[in-house]
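Any read-out appearing in this document is the output of simple, stated calculations on the displayed coordinates, not a laboratory observation. Keep in mind the model is a prediction, meaning the values are calculated, not measured. Cβ atoms are built from the backbone, for glycine too; each structure is taken alone.
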Structure I
Amino acid sequence: MKIAFLGWGSLIWDQRGLQITGSWKNDGPSLPIEFARVSKGGRLTLVLYSDASPVSTLWAHALRTDLQQAIENLAKREDTCKNNIGFVSIQSNNYRCNVIPHILPSIKSWAKHKGLDVVVWTDLPSNFKEKTNLEFSEDNVMKYLREFKGQALRNAEEYIRKAPEQIETPIRKKLRQKFGWENIPI
C-alpha cells in the first residue's frame, strides 16, 4: 500500500521519529493553511483553517505500508491522539477529516493523480481564540506576538521563519513586514 504524509510546518524540518522514505516533495495538494494555532511555548503554528487561502502543501512517502501504523507514527510525532490525525483511503473510501471535511475531494483527486492509496495528515484545529481570548485576525496575531519576550519570541520567530517557503500565508506576509522575519532556508 502506498501511503503519503502531508506536511506544511515543523514536520518538514523536524521529523522527530516520523518514518518517511526519500525526501519531502513540494507538489502536495493545495489546502487552506494558516498560522492559527497556539502550540507549546505559545508559538503560532500552521494548521488547516477554513478561512485561509489554499497553499501548496508538501508530501513524503510513509515508510509504513499499514494505515494504522502510519497514523500511530504521525500521532506520536505530533504528540497527539489518533483522532487528531486525518486520513483518506482511496480504495475503501474510508476517511477521518474533522477540521475541514470539504478538503477531502481535493486530497483524493491529488492522491489518485500521484498513484497513492492512502494520505495521512495532522488534523488539528485552530485554537487561537481559546488560548488568547481574541478573535483570529492579522491584527490580533500582531497584538498577541508583541507581548512575547526573550526565548518565547525566539521560538515563535523560528517556527515562522523555518516554515516551508511555499507556505506563504497572509499572516506570514504581515509578520515579515512588521518583524522582518524572512524565511530560513532548510
Structure II
Amino acid sequence: MQRKIRRAEREALSCEDRRSAELLSQFYQLMVISRRRQQLPPQPLDWFRNLIDCLGGQRNISVASKDDQPIAAIMTLQLRDVLTYKYGCSDHRFHRCGGVQLLLWKAIEEAISMGLREFEMGRSDLDNPGLITFKDRWAAKRSRLIYWAFPARSATQWGWKLNAAKKIFSHAPTTCPTLVGNLLYKHVG
C-alpha cells in the first residue's frame, strides 16, 4: 500500500474532497465503470442522492484525478467516532496510479485529525477474494457477519440466474446495466 501511495504522489494525482453535485456525478460515473467490470448493475444515482440527503455532513465523497480526469473515488460514512469506507470505485485503466489507495490514506489521516477512534473498512462478501486481499493489505481486522433471512433462502437460489445476468451485463451497452440497476434496487435488499 505504501508503494501505491508513493506512486500516486509521483503521478501527481489531485484529490477533491467536498460535497457537491459535480463530485457526486464523477463518483457515479466511476461507480458505473466499476460495477460493469464486476459484472453487476450499479445502484441508481438516486440511491446515492438519498444517502447524501439523509446523512448530510456524516458522509463524504473523495475523487482522485489525473490530468483533470477522475480515476478513482470513495465514499465514507461517519457515525459517532467511526469512519467507514462504504463505497470505492475506479477506472481500471489507471489502477497502476494508486488512486484508491491515496484516497483511503487521506481519509485515514482525516479521521485521525478529527479525533475519530476507528476507521472501518466495511464488509466484503466471502466470494470476493480480491476485495478481501485488498483490505488485508491495510491490516484490517476481520470479523464474521452472519445474515438471517425470513423466509430462509437457499444459497444456490440465485446461482445460475446470477451467472447468466453477469454474462449479459459484461456484454451489454453501458446503459443496460444502469437501467437494470434502477429497476432491481427498488425491489432487492
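Structures I, II were shown, and helix-only ellipticity at 222 nm (-39500 (n - 2.57) for each DSSP H run of 4 or more, over all residues; to 500) at -10000 was computed from I. Taking distance in nm of label points 7 Å out along Cα→Cβ at positions 94 and 110 as the criterion, the top structure among I, II is I, with the largest value.
A value of 9, 39, 35, 14, 2 was derived for P(r) over Cα pairs in 10 Å bins from 0, in percent; which structure in I, II was it taken from?
I
Each of I, II could give distance in nm of label points 7 Å out along Cα→Cβ at positions 70 and 166, but the derived value 2.7 comes from II.
Computing mean count of other Cβ atoms within 10 Å over residues 30-37 across structures I, II gives 22.1 for structure I. In terms of distance in nm of label points 7 Å out along Cα→Cβ at positions 62 and 118, the structure with the greatest value among I, II is II.
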